[in-house]
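Alright, structures below, take your time with them.
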Structure P
Amino acid sequence: MLNELDIVPTSLAVKAMRDNGYKNAAYAIAELMDNSIQAGAKTVQLLCADQEVQVEQRTRKRLHEVAVLDDGCGMDAATLQIALQFGNGTHLNSDQQHGMGRFGMGLPSASISQCQRVDVWSWTNGIETALHSYIDLPEINAGRMSVLAAPTRKAVPKVWRTAAGKAAFGKSGTLVVWSNVDRVLWRTSKALIDNSEELIGRMYRYWIDDGRVSIVLKSFLYDDPGRIVQEREAKPNDPLYLMESTSCPAPFDNKPMFRPYPSPEGNVVEQKVRFRGEDHIVKIRFSIASEEARDSGGGQSTGSLPFGQHAGRNLGVSVVRAGRELELDPAWATTYEPRERWWGVEVSFEPGLDELFGVSNNKQSARNFAEAAKVDASAIIKEHAGSISAARKALRDDEDPLEPLLEIVHRVQSNIKLMRSVIQTQAEGRRRRSRHAEVSIEQQATGAVRKRQEEGHHGRSDDGESRPIDERKAEVAEQLEHFGHSPESAHAMAAETIDKGLKYRVDVASLEGGAFFSVQPRGGILLVTLNSEHPAYNLLLGARDPKNLPDDTDKLKEKLQSAQEGLEMMLFAWARYEDEQNGDSLRLTRNIRIDWGRMAETFLESR
């Protein structure tokens, strides 16, 4: 007769839980900090202890133990026992889920993902009353530990009291210690802190920025805990770059690097979402790089400077739950495009929408929202005559889980598209300003216009040249602002164009209607705006700045071949357009082609 077996053998279950998907030690540490902040901690310390060991006849420091200490409310015996039990917790019911905690997996699951033993001390009335409990994987594997023993009084080890400092141990608090840290990727305390700092600063940026919590990072020698190797407070790491005093390098360490998009009053959108019979608010925030951020390279690419590299590490949409970031999802960005670092988007929601967003049990992602990034919301809405409500109804009828998220996804995707256009406009403005220091193509074209004016030809824009200069500049600047330039940049470009007596200004923007370019007389000049959304733009003009041309000869040939084919395709398109005309329309089209050809001949001869 077969013996009865446990449905879930303890040792095998715990072994499986070690592989529970924490991306790295920094995310596991964040689980412990969640508990600390949930417990009302004002100060949280990450304490990393190195020990000197012999490696190939050399003495090296190696990470020995890791601890998280807080001054929160502490735990009594019953709560401490629950905290170490897998799947249990004090915030399991929906009516209790108002903060960071939810799944009851945090402390034990995060800990055993990185180490083989976790010890917890907690006190509610002075450190002398500290209660202790632990989980030890070797004991579990050997069959010596199958239940959590009742917590007992046990003194906090001197090594942690010394390293943290006497002032760190107040009336209440909790200390979690990892030992036998066999799965931490980083081998030294310095590496662990350096690699965790940006993530921790980003996760808890709102808590740190408004002073609700201070997170201190320390490393020390285990055998000499009074000798602190490094100590610093984590600074906010804001992927929207709207905060002051952040971890962003100078000159943006004490001032925002981005500006609210599209305006300070309009960069926060509150979207009402109905889910399971209740209304919830999802907040979407947008930001875009300031002109200063894009222009402060002194001729060097700002993306290669320290602050630009910092922005490159904060690529994607920030998903925030209960004021704490779950992830920075790069799926919304074109990761190979360097300019993607210059926009920021944040989507924040409360725990009541966990199931809708698909929050994982280790709070590292929102799966459903990440999947939504792959959907073209505009295409879905277009299929339903441009009606979001009709598109949502169709999805609802199909029981598609995307339905409640469709409007949020559409707002995010459409605003990212608009910001990309503005960023491209910024880049074009910088390129034009640098090129205007030389004899520009606009100056050559202006010379051709002056010659035609002398011959008696008159254009609509010519009348504007007699107006007061300030009026002309204001009119040009207004149009440039409309295309996405900042007021400062727009006025500078308008002044440059008119002060130099130029007849043309070339700009780049996202244009509706399918035209390759637009022509607008403004302030006595012709503003020629190229449509960055038109396929011809990248084919013909994708490397208008010689610095952006590939160095590799074969790639340069490919670029030139692509440009030639693009030009030929544009001519083929015109030929077909002309071919489809009849009668007077055909004669008019042919005359336009001939007249434009003669005009082009005049302008090309002026080069």
Structure Q
Amino acid sequence: MGIVYFWGKNKHIENDLKNMISDKYSFLKSENYSDMEEASLLVVDLTEFDKTNWKTFWPSTLPFPKSLSINNIKVVAITNKCMSDFAMDLLENDFSDFIQYPFDLPRVLGTLANTVRDIDYEKEISSLYQIGIELSSEPDLEKLLQEILSTSMDFTNSDGGSIYLVIPEKDSETKEKMMQFECSASDTLGNRYKKIKMPISHRSLAGYVISTGKNLNIQDAYNLPKDIPYQFDSSFDKKNNYKSKTMLVVPMVNHKKEIIGAIQLINKKKNRKIKLTNPELVEQHVVDYDHRNELLIRSMGSQATIAIETAQLYKELHDLFESFMEASVMAVESRDPTTAGHSRRVSKFSVAIANHINLETEGELGKYNFSVTDLQSIKYAGLLHDFGKIGVNEKILLKAKKLFSEELSNIEIRMELLKYTFHNNKKVTEISSIITEVEELKEAIQTANEPGIISKEVLLKLDKASQSEIICLDSKRQPVLYENEYQRLVFSRGTLSKEEYEIMKSHVEHTYKFLSLIKWPKGLEKVPLIARYHHEKLDGSGYPLGIKGNDIPIESQIMCIADIFDALISSDRPYKSRMSLEKAIGILEDEADTGKINKDILDLILQNEIYKLIIEEDR
């Protein structure tokens, strides 16, 4: 029931009007603008005034009609029947209409109804404008379509509806263009749908509207004329024990006059709150869609196309960006196949850790809250944290032993020459022991060539090999084991020499330089820094900059642990076998206890067993 506000001093007129309209409107007397709602109707008694003095006696607590109209408050004047000129003059002073006293019931009700209709129309236009603003700010196509559908149902009091979009495909048999059933909603049934592709054909309601660009306003879906091309598909009704009656289907037309889809609304209701759970309720509460509904939904559909095409473009750009990420990861993996999957696991693990941190409300981690774009930043930084390995020499990148195979071959040749050298200088009886000794030195070198720490026994034999010499064909002497070979066998980190390890570490700066060249969207600007600092340690012992503590972004602290964890337990490293979970956890706990990594994050990982995510994926 609408509200009619009244201002005036004549009690007889006030009571007459109140009695006349009280069964259709709520009647409230008001002299204060602050008491009035926007989009309402104000009736003003001007029977005691004329066009020369009505403004003089206008209440100071009420703005003039022109100012009230800004907030969609329409003013209807009550005038004397003998003052027609005055009444017409009021219309030129921004009054919406007038009624004359003594009242004529049809005239009063008609005037108020028309004025309320004007108020509702302005409300709809205002809502349409506001909806356009809201729709344009929603980048997610799925959410956007649901919003468009929900708003269309609100505007028309529809029980249900659905949206179809044209897609760039053709039917493989008929070669007809295709559309996709995108979403649906129903007050009675809830959201029950799955996306379905179908030909754009005159046989279906949505297909006809998309093909022709014409609206369909159907009074009874089950009684359509036989001679029309389109027919109602009742399969949904039968499946869900529902009855569709009135329907409104309108095209969505973009600024290029191209039809990009259709909005289909079902069963306009007298009262939106009613649920149509049986055919009797449908007959009782469902009414026809009027021409204003058509205009409004068509207008909204056209306005929605801008937001839809923007969201589609956003999705295409997002998909392009995601495919670029994937291609970048594949580029790294093609150079280093042995670590395939590592970047994806680190990315997934890091995002999972951040999501768990979002659930924390107390302690040091409770102060962090990662937004959707923060999580995306972590995801992308994880995927690309090793991209700089593209700039690292492939021999170093794939190095599985401390010495390259050609270096080991040269040493083995020297060992054979060592046998020959000893053979020429020793008695025949000693040759067997010489060969045995050389073979032991050779075996020690092969053992030391494996990644890991060497034993004292092997170290002694390496010392002996480095001090032994061979006599070449030109009579020159050469060591069996050169100093640089000895250094790499004894002091290498994993399989890399000190120099090679520095080259390998440079991949972080290569990554940072590459990522810094990308024009990251708003909210993702910190991706390069997250990736740059993922090898930094809280005590300053990390690289490339050796920064400490809170200077390291929390996202990088997360990724540091994720990277180490995956490197320890994964089976994809050429220089080591898979480490047991217990041993890996022990190493990380030692790192946390010595202040190198974030203990709170590690505890969170262990308490929630987040690591299972990458263990299951790696196997």
Entry that produces -11500 once helix-only ellipticity at 222 nm (-39500 (n - 2.57) for each DSSP H run of 4 or more, over all residues; to 500) is calculated, selected from P, Q: P
Winner on mean count of other Cβ atoms within 10 Å over residues 32-39 once structures P, Q are ranked, highest first: P
Test item: P(r) over Cα pairs in 10 Å bins from 0, in percent calculated as 3, 13, 20, 19, 16, 12, 8, 5, 3, 1, 0, 0, pick one of P, Q: P
Source structure (of P, Q) for distance in nm of label points 7 Å out along Cα→Cβ at positions 248 and 560, computed value 4.1: P
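Where a number appears in this text, it was derived from the coordinates with a stated rule and is not lab data. These figures come from a predicted structure and were not determined experimentally. Cβ atoms are built from the backbone, for glycine too; each structure is taken alone.
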